[in-house]
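Student: Structures given as structure tokens follow.
We did not get these values from a lab; they are worked out from the coordinates using the rules stated. Note that the structure is a prediction, hence the values are computed from the model and not measured. Cβ atoms are built from the backbone, for glycine too; each structure is taken alone.
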Structure P
Amino acid sequence: MERTAAVILAAGKGSRMGSPVHKQYLELLGKPLLYYALHAFENSSVDQIILVTCPGEVGYCQKEIVEKYGFTKVAAVRPGGKERYHSVYEGLKAVKDCDYVLIHDGARPCVTREIIDAASDGARKYGACVIGMPVKDTVKISDENEFAAMTPDRNSLWLIQTPQAFEYGLVLGAYEKLMSSGLSKEKITDDAMVVETMTQERVKLIRGNYANIKVTTPEDMEIAGVLIKKNQSKK
């Protein structure tokens, strides 16, 4: 039987939140922000979860998040690295006995079981996929002085979210090649870029939901609270 794992990233410092507390632990509707992503994956079809957190916070996450809220699918809590791609690689290495893996930002608390299922199905069908949505606004590309230089056709533009889902061997191999290469990694912003750069695999775009926002600023926390309450009222 095919097995699916999830790597949930919570190793960022969230400097744009303007808080001395890392954003993944900020309280949202009475629970840590990180709780909501973990809860969604705990109640999905994934078989195991690897939680990647900041170095020095593994014990805290294990006790105050995993054990406190009874997340039984969390198979391991691992320290991340300096950049996102370091943390993803550490999470991938901790995965055991799986065929597919979903990589998700812990700062996206509004992810739903439907989105997780869509990503899982996409990985099985295409080998590599990302959740996202077509852009609704006009996008401008600026020059070095912040004057509008070009307006791309928005009909071909997507806002990319997480989870991003892959055949496990494919994405692990891509990350191994990236980590051992001499390529500049500064512009690596998501897992699809790693697969696109290090393999010949094409990445399928799967429609998710505009509500699957990433919490980056205090305003995002307020919006996430409204969206979570709305989801809870539907159940």
Structure Q
Amino acid sequence: MTERDAMAAIDESLSGYSAIMFDLDGTLTDPKVGITTSVQYALAKFGIEVGDRETLVPFIGPPLIESFERFYGFSHEQAIEAVAAYREYFGATGLFENELYPGIRELLARLKDRGVTLGVATSKATIYAERIVAHFGIDQYFDVVVGSNLDHTRVAKAEVIAFLRSEHLPFQTERIVMVGDREHDVLGAKAHGLSAIGVAYGYGTRIELETAGAIGVAETVMELGTLLGV
């Protein structure tokens, strides 16, 4: 199958979808400054000074507790404390140190015009996700925004998707697709028998997304629109 045929097959398969779930960080917005500065702030509370915030980019995407444990060897209890410190900065300032990817607003408008149900499925706390989409004025396009709870429950992407499906997306499995930039998005969708499209303009790589099982990978927002048939 040629690349053109593959693109046509993907486009045809997506044309029948009734609902699209979007990850937030690295998919709709570029949160690099806000997240890395918030992590830097939290680590400083533990006496860990990080001068180059680029080293903190791997925190973008995965659940924060998991990242503090993985990258800095924190115990689970320390990781919970670190997330609390992170929120001190992020909740007041960091969530607005963020940028909407060019073309996202227009893409969402086109999808909404076609009558597609749109949702946000993120590991970020719901209260922050709602504030971010409202800040950028894209809340008007989403039927529902779901993230994690502040008590550190419903953090895994599979759990977020499960809640979204059971409470807000009463469609057959084959009529829902997940869009995200990390393997967590793809694997979370696959856990429920859903298809997923990866975006390589975020913080994951094409290899990561394809290895996880994405049915297609977009290098740009424009290409994502093509994959979604708009």
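Student: When distance in nm of label points 7 Å out along Cα→Cβ at positions 74 and 186 is computed for each of P, Q, which one produces 3.5?
Tutor: Details: P: 3.5; Q: 2.8.
This figure was derived from P.
Student: Related question: From P, Q, which structure was Rg/Rh (Cα atoms, Kirkwood Rh), for residues 58-153 alone = 1.08 calculated on? Before the final figure, lay out the partial values.
Tutor: On the way: P: 1.08; Q: 1.04.
Attributed to the structure labelled P.
Student: For mean count of other Cβ atoms within 10 Å over residues 26-33, find whichever of P, Q sits highest and give me its label.
Tutor: Q
Student: Quick one: helix-only ellipticity at 222 nm (-39500 (n - 2.57) for each DSSP H run of 4 or more, over all residues; to 500) came out at -10000 when computed from one of P, Q, so which one is it? Walk me through the numbers before you get to the answer.
Tutor: Working: P: -10000; Q: -13500.
For helix-only ellipticity at 222 nm (-39500 (n - 2.57) for each DSSP H run of 4 or more, over all residues; to 500), the value -10000 is produced by structure P.
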